[in-house]
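The data blocks that follow each hold one structure.
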Structure P
Amino acid sequence: MYSIQPGNAIFIGGKDSSLIPKAKTLSAFVEDDYDLLGDIINNSFNHLVTTPHIMTEVSNLLGKERDHIRRLGREAMAEFLSQCTEHTDSSVILVSEPEFNRLGLTDVAIAVASRLPAFVLTADLPLYLHVSSSGLEAENFNHIRQSSWN
């Protein structure tokens, strides 16, 4: 499974990585982060999984961007969706998960999908801690970024 918050970095960067520092919703990321993320995805995963909840959040984040960035990001999102598997759990099931109140709907959907099993790559610390403490495979992208600075 692939998940990074904010997920629009992969879509905006996929069209033009020079747009990352210009994107309103990607202030925590730099252009080199996209290259690092791309290397990880291309060299580590042969199958990508997402959820409708992730894609809804990404779409909403892209909606906050300027017209050009929003258009390119949504084009890349459509291309991505044609190449991955979408794992769907009913929201009524997800809100019954014990961690729903702490994590929220999207992160619970990711945590549940990680049981497939699927590897979770995220920049969201609470999600990373939950998935990894559950004995499932997860990596915090921020840890990878920090180790690449050395």
Structure Q
Amino acid sequence: MRISAKADYAVRAVAELSDKGEVPTKGDSIAEAQGIPLQFLEQILLELKHARLVRARRGAKGGYWLSKRPEEITLADVIRAVEGPLANIQDDAPETTSYPGNAESLTKVWIAVRSSLREVLEEVTVADLRDGKLPDIVDRLADEPDAWETR
């Protein structure tokens, strides 16, 4: 799976807002703190607002804040807000695919891929990122001997 810049920036922006409570934070502050291009960030924040993960207020005292507690927002929620479903195959859900001949069992592989993504991304919350306390599943997978090897 390839994590797009958009998904990466969205997660980082939400993490940046995670300790601000309902105090509005300007987009340029988020952009500067996380090294995200401001114009791209503004588009992402709008999508997060439409998904009801972020609230916004205009004006001198305006900015962005989380619409839910950080413990209630998972990384899966954030990624789905800006990218759509976690594991689509050519814009279709894995369970709707079918393949002929020797590729027939590929549908099951795609479903397993989606399941493994959910296993991690639906368990990690924005609060987990903020607090640096990741769920055991993340530590277990990241601690596997070959997990850090690029292939």
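Just so it is clear, none of the values below were taken in a lab; they were calculated from the coordinates. Keep in mind the model is a prediction, meaning the values are calculated, not measured. Cβ atoms are built from the backbone, for glycine too; each structure is taken alone.
If you rank structures P, Q by relative contact order in percent (Cα under 8 Å, 6 or more apart), which sits at the top with the largest value?
When relative contact order in percent (Cα under 8 Å, 6 or more apart) is calculated for P, Q, structure P comes out on top.
Taking distance in nm of label points 7 Å out along Cα→Cβ at positions 21 and 125 as the criterion, which structure among P, Q has the greatest value?
If we compare distance in nm of label points 7 Å out along Cα→Cβ at positions 21 and 125 over P, Q, the biggest value is for P.
Looking at distance in nm of label points 7 Å out along Cα→Cβ at positions 45 and 141, point out which structure of P, Q has the largest value.
For this comparison of distance in nm of label points 7 Å out along Cα→Cβ at positions 45 and 141, the top structure is Q.
Which structure, out of P, Q, was Cα Rg over 2.2 N^0.38 Å calculated from, if the result is 1.00?
P
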